[in-house]
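A.B. asks: As structure tokens, here come the structures.
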Structure 1
Amino acid sequence: MLIRLGARGLQFNLLPVIAEGALEGSSILPVLFSNYKLPITNYKLRVFSSRTDWPLAPNRFSTALEKHRASGRELLDLTASNPTNLGLRYDAEAILAALANPNALEYRPDARGMRVARDAVSAYYGEHGAHIDPERLVLTTSTSEGYSFVFRLLCDPGDEVLVPAPSYPLFEFLADIQDVRLRPYPLFYDHGWHLDVHALTTAAGERTRAIMLVHPNNPTGSYVKPADAEQLNAICAQRGLALVVDEVFLDFAHDGHAGATLSQNASALTFTLSGLSKIAGLPQMKFAWIAVGGPEDLAHQAMARLEVVADTYLSMNAPIQLAAPVLFAQRHDFHRQLMGRIRANLAELDRQLAAQQACVRLQIEAGWYAVLRVPVTRSDEDLVIELLQQKSVLVHPGHFYDFPAEGYLVLSLIAREEEFREGIKRLLQKIEN
């Protein structure tokens, strides 16, 4: 069956579809091409994979936020996470000059990434007191891509990876796309956040292939303690598991003393992920990496296989890689500016919290976020929607990050200081009233 649409003679062949038995009942299907619509009904073509069968309908929170923005009303955004539009200074001249390197006109593919760029990553770790061989690095366009490479390397469809809760809401989507199942293990709060090693051990099953760590965790801001790392190494060695460690917030210790990187871990096969998005405030540059560590034989095999995965995509571009030394150099001034803002906002938050008794801030060691414990008088989603509608203040409910119960709000500490100050004032007024 060949259908011709309009004067341009656009054709659509329905015979293969019918041959596959995709049409049932009526022979007319709703097919839409540009401005042409054919009244075709009862269309039962299996087009999409089950792995992308996510609930895509807007939820109450996103609907309320869209309506608020459409109204043009004031919005005090205490969820801000994009450093490039928060009034921070960048050395535009140096960055743009580095991106104009004429060597970028020559194509020299390297599955692991250009050596000059990997050397820049290695030098970054050197500043942390860690020696990372550039030959044990694979560059990616994002940590999300890094996760996809590692999941493909370690997991068959249906295999499991243990993930902390609370933590990143993005993990579920990354796992779904790679046909990997996530099993949560809890972090618990007791005068600071702690990893529940017993619960983690219990969660590990026959199909578990890796343990994910976020060091420091987002949004709890807690580093993996050395004693916990030793126990995890023992579990991995005993069960044949790998560690996958996200260190994108490693540099942002609130006391100025960053936790030790796990990239040098030699006791278990370890994949450490980070990138310029956070450490240099340059998410648009799409520069990240995987550092491979662990027992020599396992790390060598992992690199050989990972290089094939990376070579299949060759996703890194030449201008960014050639500019890497200059882009890494930007991180020092960025870090100074951002930590100044984080400390100022944290001090303002504590000042306002001291004048009331309804809310408390949970302890944090590092990162860009703070967690508030608030009275459970309604669901967190109801509370954040009311804050938005009544006070024009935007915060995230704890369930976005898989907190175990109601009564948690997550705030960004990198919002503009005057906006943060007023937003906290209105938030506390709402909760006290």
Structure 2
Amino acid sequence: PTPAIGLATPSFSGDLGGMTATLTDAGGAVFPYLVGPVPIDPSWGHLATPAPGEGETFENLVAAPTGEPLVVAYRRADRREEMVVTVDTNPWTMHSRLLLHGMLRWVTRGVYLGFSRNNLSVHVDDVFLPDDRWDSEDNTTYEDDGLTNRLIRMNDQDAEFLRSWQQANGLKLDLTFNGAGSDEFVATNGSDPLAQVLLANRGEFRWLNHTFSHPNLDIATQSEIEAEIKNNRDWAKKKKITFTANELVTGEHSGLANPAMPAALDKTKVAWIASDNSRTPEQQPLGKALTVPRHPTNIYYNTATQAEQLDEYNYLYGEGCVPSPVTTCLTEPITWDQYVDREAAIMLGHMLTNDVRPHYVHQANLAEDRVPGRWHARRLGEMPWPTARSPRASPARSSPSPRPSNSTYPLPPERAPR
């Protein structure tokens, strides 16, 4: 910063990471979609006081905790205007993502092509099935049908909690269901209280075909794949579940490399099939169908309690971690609050970059401690950073396959935001 841009010599230059900036009243008009403080990620910056020349004005928009401007609207004496930013920005820092839309609106006076939308959709896999449980003693998961550790399956109280949580938070989840799980539970126990609650309130959820029994389809025959798709459709129709028949999520995203899969999808008229964004982030054709990459989360399929979740996370990123270009290992275990903040920041980052790809968790996570409910709330409204909204200041949209106009991902039109 120099007087040439209306600022005095900096009193400090260095890493401003960890600083919490705030919007001024003028900043609220430039960034009307933000509510709350603006956290600064590790970035080089400068703290300097305004020093406008004669006939110049200097309007602080985003202020450091000590009052120095970080983002400024600077008007020169000849009436030219500039936006001065004294902290580095790049596409990966949270403060950049939060401020970018307002900067664009300011520069263009609101005249530009396209939309900036904040999309969040969450798929819940394995609904009606039980899931294995993480063993905190042995740091592993025994896939032995519950012989070593009790299996995890939602119950009717979890379903009632989910209904209340959705209503309170304004976020409707997508239940990716396996009908065989309910049939097997009824055969063993005589009735399925979980299914009774979910089906009695079926209209409060969105539903996705997750195959009938969740088999691995990597080496399945075409007829076996078709049967899994059709049997689950038939089960849902008998239960009067409204769902979109041309959408599919296979168990563990299996079968996508199976040579029999494209023909099976064409035969069953599947147009959209889920894939794992961490493995295949680019949309790919499978016959006439297209993949829909889904973001995995670090809410693990085999955990139902806060203790299990944190133990597995600290093991996988600590003792059991192998450093790589895409994996940074922990130097020491983290706390629950640190875990929530880390994972919430990842998901918020997706929301702030027009990313239309859904996230996914598993039904086990909605049982017992109901882990997603503990941090989805912070992610959407109780986090130490602003809640991002659309250009017209409407809430972040909840949509299973949202599709802003400038998206590069063709997604199911019937599931796009309305």
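FYI, it's all coordinate maths here, none of it is from the lab. Every value quoted in this text rests on a predicted model; they were computed, and no experiment measured them. Cβ atoms are built from the backbone, for glycine too; each structure is taken alone.
A.B. asks: One of 1, 2 was used to compute mean count of other Cβ atoms within 10 Å over residues 213-220, and the result was 17.4. Which label is that?
C.D. replies: 2
A.B. asks: If helix-only ellipticity at 222 nm (-39500 (n - 2.57) for each DSSP H run of 4 or more, over all residues; to 500) is computed to be -11000, which of 1, 2 is the source?
C.D. replies: Answer for the origin of the read-out: 1.
A.B. asks: A value of 0.75 was derived for FRET efficiency 1/(1 + (r/R0)^6) of positions 277 and 349 (r between Cβ atoms, R0 = 30 Å, to 0.05); which structure in 1, 2 was it taken from?
C.D. replies: Only one of 1, 2 returns 0.75 for FRET efficiency 1/(1 + (r/R0)^6) of positions 277 and 349 (r between Cβ atoms, R0 = 30 Å, to 0.05), namely 1.
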